[in-house]
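Pasting the structures in now, so scroll down.
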Structure 1
Amino acid sequence: MKISTKGRYGLTIMIELAKNYGEGPTSLKTIAQANDLSEHYLEQLIAPLRNAGLVKSIRGAYGGYILSDIPSKITAGDVIRVLEGPITPVEGIEDEEPAKRELWIRIRDAIRDVLDNTTLEDLANHRDDAEMEGYMFYI
């Protein structure tokens, strides 16, 4: 399974909204500028996320988007399924011989497990170990 820019940038939108959760709406322009992405492309991605009930739009001068639920309740799998469709590594698994079918099912289940057990909260709070290398701690 290959995740396209739809899935990647859609996840970027959702992570940014998770980082700003509880602070009011975030505009797509702000997200686009912070991540060096096309605002127009993000506008195309937000519609299916809104239609799926993952985000809510807030109108007005200080409007934008907010998550429809707390970041710990929305998974990467929720976002990827909306933007990419079903999670399956190959088409026609049922037509494969049993040994290969078992392999494809195990791969599919492993991918699902990772996506369905990784929340927006996990992604928003992720810190790269390289960020910590610059700090010196004294005891």
Structure 2
Amino acid sequence: MTDQLEVLLLDDEPIVGKRLKPALAKIGCNVEVFENPRAALDRISEKEFDIVVTDIRMDEIDGIQVLEHVTQKSPRTKVIMITGYAMMSLAREAMGKGAFDFIAKPFQPDDLRKVIASAAKALGSSIDFTAAGIDNA
């Protein structure tokens, strides 16, 4: 087993993946970025990820559907929901369906790294924040 966390990041805004992939790689995550939910679901069917980070609001397939697909295929995978719409009803629905956590845009890369570190800990793994020069307080 590898020490790297396998992370799938799905957001239909290209800038999100561009900003977050290097930030997560810095803390030892192997990140695959997707803008198309259907392509992400295909990849989730092929490979088991430790953590899936998905936007809630997307055209065609939304984050709740992605969450349901992931939890059916791989119950151990932690799903973190992100959204530009701070809608607590959606957050509650996602958490009720098994999401690990929820984060509202706009957020800083460190905010997501901390949630990922928490998910890693729940998986029995750990992320070395000190190696990346990040305060994990």
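Coordinate-derived values only; no laboratory data. Note that the structure is a prediction, hence the values are computed from the model and not measured. Cβ atoms are built from the backbone, for glycine too; each structure is taken alone.
Here are the numbers:
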item	result
Structure responsible for 29, with relative contact order in percent (Cα under 8 Å, 6 or more apart) calculated and labels 1, 2 on offer	1
Per FRET efficiency 1/(1 + (r/R0)^6) of positions 23 and 111 (r between Cβ atoms, R0 = 30 Å, to 0.05), the highest-valued of structures 1, 2	2
When Kirkwood radius over Cα pairs in Å is computed for each of 1, 2, the largest belongs to	1
For 3.9 (distance in nm of label points 7 Å out along Cα→Cβ at positions 71 and 103, calculated) the corresponding structure among 1, 2	1
For 2.4 (distance in nm of label points 7 Å out along Cα→Cβ at positions 39 and 127, calculated) the corresponding structure among 1, 2	2
Among 1, 2, structure where helix-only ellipticity at 222 nm (-39500 (n - 2.57) for each DSSP H run of 4 or more, over all residues; to 500) as derived comes to -12500	2
Among 1, 2, which structure scores highest (criterion: distance in nm of label points 7 Å out along Cα→Cβ at positions 63 and 87)	1
Source structure (of 1, 2) for distance in nm of label points 7 Å out along Cα→Cβ at positions 55 and 79, computed value 1.7	2
